[in-house]
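Down below are the structures I want you to see.
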Structure P
Amino acid sequence: MSLIRIFRDYKPPKKLRALFIVHYAPLLLMIMIGPITPIYNIWQLPLDLIISIITGFIIFIIGTSLYFKWEFYWNKIYKGQLITDGIFKHIRHPHYTSLLIIGFGLAFFFHSLAALIIAIIAIPIMIWSIFDEEKLLMKQYGDNYRKFMKKTPWRMIPGIF
């Protein structure tokens with residue numbers, strides 16, 4: 001399946017559309033606000049510009065790689081069943097993790113304090129989204145999801161959360 005087809009054909013479930021918009025909003029806001037920093041020379045991070053750009057690029061590539069690893073795995077494997085292997089052996093929500101990593105990468109890449117603040121604000125939004133999604137997953141998969149939660153205790157970052 002081509003990457004273009006994945007993006008073109010994807011439609012979030014109607015029940016999750018509001019939540020879908022909420023957890024993507026900070027990333028979209030960073031993409032809009034981030035470039036203003038270098039263009040107008042405002043809201044700059046108190047770091048060396050080159051170090052900030054290189055660091056941001058590396059963080060962005062890591063987050064994007066995780067996102068596509070999740071996206072391709074999800075589209076290849078998911079058929080309505082609970083997925084507990086692959087990347088899901090390590091964290092239960094690689095999608096949210098990848099979005100946060102991408103957001104921080106963009107903030108540093110754009111050398112933007114405003115984008116960094118938005119990335120920080122996105123953390124509780126993602127956590128709220130995860131708790132909300134887990135309620136739905138427990139209803140949908142019942143005891144199987146509860147067992148998965150015990151087997152994979154980390155939601156986003158192994159050893160931390």
Structure Q
Amino acid sequence: MAAKKKSAVAQAQAAAKAKKGGGVGMNKAAVLMILAALVPFSLPTVILLFFTGLPTLGAWASEKGRHKYAWLCVGGLNFAGVIPYLFTLWFGVHTVDEALNMLSDAGVLLWAYGASGFGWLLYMITPPMVASWLSFTTDRRVASLKSAQKKLVEEWGEEVSRKGG
């Protein structure tokens with residue numbers, strides 16, 4: 001009986017893994033198909049986003065390991081640097097020529113790449129700052145607990161601080 005339960009559990013886990021893996025792959029495929037279908041209608045936007053988004057692509061491609069977060073930090077600020085020019089393109093003349101004219105303007109690239117540089121700066125500075133803050137707060141907590149422990153020993157005597165017995 002236990003063998004049947006075990007195999008049923010194993011079957012359920014295998015089915016859940018198959019469903020989860022298939023669903024994620026299907027979502028990615030659906031998103032890619034939708035984006036591919038939109039390219040002919042928004043080619044100027046795609047051109048502008050591709051060339052101004054190269055730092056984000058580089059951050060994504062160059063980061064190693066399982067947890068890739070640099071592209072999120074760089075990409076978010078990179079997109080923030082590009083968005084005013086995207087609005088100009090969307091609500092102005094939305095043509096390939098205009099997108100290429102924008103890319104030939106140094107100001108567009110300066111804002112896009114400068115913002116992504118600021119994203120890299122945040123990505124590199126934030127973890128050490130958080131680590132030092134955690135270290136600081138932990139040290140303060142330890143000092144506070146030692147002070148409270150000292151007061152208890154003064155009030156109740158030395159036998160309070162002895163371990164089990």
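Computed from the coordinates by the stated procedures, all read-outs in this text should not be read as laboratory data. Bear in mind the structure is a predicted one, so any value in this text is a computation, not a measurement. Cβ atoms are built from the backbone, for glycine too; each structure is taken alone.
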* With mean count of other Cβ atoms within 10 Å over residues 29-36 computed per structure, which member of P, Q shows the largest figure? -> P
* Out of P, Q, choose the structure whose coordinates give distance in nm of label points 7 Å out along Cα→Cβ at positions 125 and 149 equal to 2.5 when calculated. => P
* To do: Determine which structure produced the value -23000 for helix-only ellipticity at 222 nm (-39500 (n - 2.57) for each DSSP H run of 4 or more, over all residues; to 500), calculated from the coordinates; the candidates are P, Q.
  => P
* Asked: Comparing structures P, Q by Rg/Rh (Cα atoms, Kirkwood Rh), which one has the largest value?
  -> Q
* **Parent structure of the calculated result 32, given that relative contact order in percent (Cα under 8 Å, 6 or more apart) is the read-out and P, Q the choices** => P
